[in-house]
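K.L.:
Right after this note come the structures.
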Structure P
């Protein structure tokens with residue numbers, strides 16, 4: 001059985017390697033090894049252990065406390081909003097689990113003695129209790145009255161070093177069309193969604209009772225949706241990875257065929273300064289041409305640049321529809337030195353590349369130097385899907401979702417299919 005699984009995983013790697021690639025496409029690890037207790041393909045010296053085999057489907061982001069306790073956020077109503085997990089006997093496996101909070105959502109983090117979590121419209125926090133697994137379960141409302149929307153409703157967030165909290169407020173549509181996801185429908189101009197959505201907002205991290213309209217500051221705009229977001233403490237800058245638009249061939253068959261639609265647009269890795277405009281919905285990023293192009297809803301034809309010449313470009317891009325859903329900058333010393341200050345990104349996997357195979361379903365690593373990507377992105381962990389060909393996302397046995405760094409520098413990865421959590425450690429010779 002082990003050989004069958006290994007063969008399937010390696011077939012996935014071969015399939016991915018055969019796909020056309022933009023300029024900054026992935027490079028594979030120099031060698032890979034199947035880890036018995038994790039079923040993941042990792043580079044030499046890395047090991048995956050299963051912290052907990054299952055929690056709930058729709059497990060989202062997680063954070064690991066300085067004492068090793070794990071807090072996992074739930075999106076759906078199959079469990080309470082937060083699952084607290086502890087390894088009480090030090091064997092590497094969770095043996096204590098407690099649930100609290102009725103607030104479901106995606107974002108979770110620990111900041112200045114509080115556990116912060118998000119719903120679709122709010123940010124809450126809970127006072128941590130020294131030594132106790134559960135925090136004070138009385139929620140304090142930090143931010144409320146964020147937009148009520150169905151699409152791209154996840155309110156992921158991050159903190160800088162100056163007491164600020166940054167919140168993703170995604171666009172509630174694919175391309176701000178007059179008739180949403182309707183073939184040939186033009187884009188709204190101006191796009192009303194740009195007023196309060198399609199942007200990242202800055203708030204005071206230590207103030208409760210804030211609302212977007214009264215206390216929020218629009219830090220940047222022109223972003224379709226960024227579930228993956230983190231503050232890089234090394235360069236003192238905000239970064240996020242955007243979900244690119246969908247359905248180019250379905251909506252605009254005169255300009256795009258199905259293969260182009262499967263491979264466009266790139267998922268943009270953004271370095272964000274105050275006041276930046278990244279161009280959504282007027283623009284999309286072509287990773288093969290390495291430039292932003294005018295969206296067909298606004299007169300583009302796959303070649304036209306137009307007003308997109310004045311929008312900020314990404315620092316790099318992942319392949320289309322890979323669904324970047326978490327981002328962390330590695331601060332630890334447990335992994336080899338080349339990983340220090342680099343970025344890990346979960347790629348949750350595509351749903352809309354048909355009739356091409358679906359892709360993604362991996363954890364990527366982007367080496368950084370002086371606050372910028374330094375080389376191509378790499379496949380850090382693979383084998384989550386456990387099938388030869390992913391025709392639809394339901395075929396995947398696991399889909400990587402959340403990322404967290406442990407106090408010892410190990411890396412934690414969550415799965416949204418059954419709520420599995422892996423811990424990645426390194427036992428090789430540091431390089």
Structure Q
């Protein structure tokens with residue numbers, strides 16, 4: 001019996017087909033040739049079967065070409081119910097921040113130029129004044145993320161010295177990165193005190209010595225410890241550090257600038273609270289509850305911040321003009337708290353009333369039904385994500401899509417606008433807490449596309 005794969009066309013023959021030649025008119029021929037080779041290779045590796053028609057070859061090559069041109073970093077709709085989803089890019093930016101990026105990106109800027117004096121300036125000035133105003137800190141510095149902020153702070157004050165930290169705060173964050181591993185890269189030697197569940201002031205006091213460079217406090221933002229527990233209040237730890245003549249470094253993490261208790265989110269301190277405890281330096285993220293771009297924000301005593309600024313490592317960890325533009329625009333929104341809640345997407349998503357979500361869900365179900373897609377409204381629970389308010393459960397609303405949950409989930413992720421939901425008890429749920437109202441029409445279109453035969 002003849003193997004039909006022996007009759008497969010060559011790459012050259014396929015490149016000369018009309019449909020394939022048309023592709024080469026808009027895409028470099030080498031890229032098209034790669035897609036053709038991949039199509040031929042897949043056909044050769046497939047089990048024996050009927051030969052492909054010319055139209056089938058063109059369709060296969062076109063699909064492979066489209067896949068190769070599609071960027072790996074794509075916009076998605078976050079229907080997981082985790083608002084600050086680390087895998088999905090954490091906080092979406094406010095319109096003001098996006099506009100600020102565009103304004104700075106399209107031309108030159110005063111990144112390191114002082115327009116008043118006409119001389120070289122510093123990129124470190126661009127967000128410092130707003131951060132001082134909003135947090136009460138003496139000074140501020142922005143680097144590329146919170147882990148970098150901690151490394152820079154430790155390297156500046158405790159390189160070759162000891163950094164004393166509670167065992168209960170040596171946490172693991174996303175992507176299997178562990179705080180002690182990050183801290184060790186700073187050059188500081190970790191001294192662990194206390195136990196997993198209980199650490200007392202005397203544990204720190206006994207560990208202090210002439211070799212101590214800093215005391216470190218890490219906010220346990222992505223988990224809770226309950227039961228037989230004890231921790232040293234930050235104010236007491238700050239007093240202990242001052243008495244010993246060493247700085248207290250507080251990894252605050254979340255970047256919360258507004259109290260969210262009026263919306264049922266309790267227990268997370270604000271950045272102003274963290275600074276007011278007396279910590280020498282406070283480190284936090286820009287892309288979590290602050291709702292801005294990825295950044296590490298360092299707040300604290302002016303002399304220490306200046307020392308960090310002069311550390312050569314600061315250059316390796318600095319942020320670019322686009323991050324500074326987005327962060328500055330985001331911070332400006334916080335000068336009017338009510339405006340920040342409306343316009344910072346992360347805050348708007350966390351604070352929107354569940355009745356509003358339910359009304360949107362009802363309208364979407366009706367729209368989908370008119371297009372032949374069956375879904376129903378279900379009560380749901382959302383979470384904050386981003387390592388903040390770990391025990392909080394926020395009432396939410398989701399669309400439950402009828403049919404094969406696994407197939408629909410894959411189809412939604414493969415769509416022109418990918419939608420990422422979650423499967424629970426065999427049902428695909430699309431939670432609306434993390435989807436702006438303005439995206440409802442595109443969500444409905446994506447669902448209809450996914451459910452098409």
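We did not get these values from a lab; they are worked out from the coordinates using the rules stated. Just so it is clear, the model here is predicted, and its values are computed rather than measured. Cβ atoms are built from the backbone, for glycine too; each structure is taken alone.
K.L.:
Taking FRET efficiency 1/(1 + (r/R0)^6) of positions 212 and 316 (r between Cβ atoms, R0 = 30 Å, to 0.05) as the criterion, which structure among P, Q has the greatest value?
P.N.:
When FRET efficiency 1/(1 + (r/R0)^6) of positions 212 and 316 (r between Cβ atoms, R0 = 30 Å, to 0.05) is computed for each of P, Q, structure Q gives the biggest number.
K.L.:
Output the label of whichever structure in P, Q has the greatest value of FRET efficiency 1/(1 + (r/R0)^6) of positions 244 and 412 (r between Cβ atoms, R0 = 25 Å, to 0.05).
P.N.:
Answer by largest value of FRET efficiency 1/(1 + (r/R0)^6) of positions 244 and 412 (r between Cβ atoms, R0 = 25 Å, to 0.05): P.
K.L.:
One of P, Q was used to calculate FRET efficiency 1/(1 + (r/R0)^6) of positions 196 and 236 (r between Cβ atoms, R0 = 30 Å, to 0.05), giving 0.65; which?
P.N.:
Attributed to the structure labelled P.
K.L.:
Assuming 23.9, 82 is Rg and Dmax of the Cα atoms in Å, for residues 52-251 alone as calculated from a single structure, say which of P, Q it is.
P.N.:
Q
K.L.:
Taking distance in nm of label points 7 Å out along Cα→Cβ at positions 156 and 388 for each of P, Q, which is largest?
P.N.:
Max of distance in nm of label points 7 Å out along Cα→Cβ at positions 156 and 388: P.
K.L.:
Further question on the same structure: Please compute Rg/Rh (Cα atoms, Kirkwood Rh) for structures P, Q and give me the label with the greatest value.
P.N.:
The maximum falls on structure Q.
K.L.:
Here's a follow-up. Quick one: helix-only ellipticity at 222 nm (-39500 (n - 2.57) for each DSSP H run of 4 or more, over all residues; to 500) came out at -2000 when computed from one of P, Q, so which one is it?
P.N.:
P
K.L.:
Can you tell which of P, Q yields 14.4, 47 when Rg and Dmax of the Cα atoms in Å, for residues 204-275 alone is derived from it?
P.N.:
Going through each structure in turn, the value belongs to Q.
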